[in-house]
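**Student:** What follows is a group of structures, each given as structure tokens.
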Structure I
């Protein structure tokens, strides 16, 4: 009977993150989040990837095949796991400045740090630059500039 080495969640992330970055860069994609739940022999790995132009199901399938091979051969040899590779979807918060430009023109929900404490801002994302975003808050014509450092959480509001 083969002995299966116990692999910690941190060790899994530290081993697959550089692999993913190398794999994704030529595809114009990047890692948004790596989520690992469960325990040895029954782990569930969720990898969320995005790109400046979005991400296709074909790209997710390609990443899944390559990552499965890497996990089987060098990271989780002999350990059972399930793997899901997908785009973050609208229900997940935006994490990186490069995720904003493709959503310009869409409705956005924000929690923002301000001098008065945390405030909610709902409106239309009208711009995304190097240092922050421009939002036209609901019910106004004024544009509000919000630096990335002030954003606590940002979610795109679904169109339906």
Structure II
């Protein structure tokens, strides 16, 4: 599975303005709305689902990365968004460090495989410090996509 299979170009932001966990999640859900992946009316249903998942345990995996995710019936297939916070956000990460890089994943309620494969793929790629730094240094959304595409081509 490739990140580009579920990440929508219109759901990428290199200028997240949020200063807390809930704000990041709201902002990223809005990216999916902007990309046409989620209806505006579904936004207020999806945010509590994602926050409930965070209440079970933070998706801040450390090394400046957060991967908020959840399942909801507002999507028919796995969709994703990417956000970059230049200043960093307290995301209750395992290492206590602020998170800068965010991947938001939303899967249909009745799916398990693609959701878990996507989480594993993102986690594996983000273990590479050079990849993380390249994402953090991206100047715009197109550069984020280029960095991800280059990384995915290495693995083929």
Structure III
């Protein structure tokens, strides 16, 4: 196997896995998504596709594939069980926060997950294609939404 690909895989797999797991709340689905990302990366490298910033490309690809996976599984779940099951277990603070994040739209979830992974505002703007000056204000609004949902 290509040594460059192996190094990229070793360097980026853990962070991409965390991002996918946070977006999906499904560890097995996250593994599938990251595997798909690296498959796409491998083919892009072999087809000599120009990838200017590997880290940003991988994160963007992870986000897009996680969103696609979510949409696909949501349709499957909706078809299999039309009535949602209720969960009677007690919620602690962490599960309340995760629940609040789950109620955000996909763009907001993506921003908060990237922020929680320690990416800078500039990196978040590059990875999401959003305007750099708006990242801080948008994140502040998202955090306010989460606080309101939790309180």
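**Student:** Given a computed value of -26000 for helix-only ellipticity at 222 nm (-39500 (n - 2.57) for each DSSP H run of 4 or more, over all residues; to 500), which structure among I, II, III does it belong to? Don't jump to the answer; show the numbers that get you there.
**Tutor:** Numbers: I: -6000; II: -13000; III: -26000.
Derived from III, not from the others.
**Student:** Thinking only about relative contact order in percent (Cα under 8 Å, 6 or more apart), which of I, II, III has the largest value?
**Tutor:** Numbers: I: 18; II: 27; III: 23.
Of structures I, II, III, the maximum of relative contact order in percent (Cα under 8 Å, 6 or more apart) occurs in II.
The numbers here are math on the coordinates, done by the rules we state, and not lab data. Everything numeric in this text was worked out from a predicted model, so none of it was measured.
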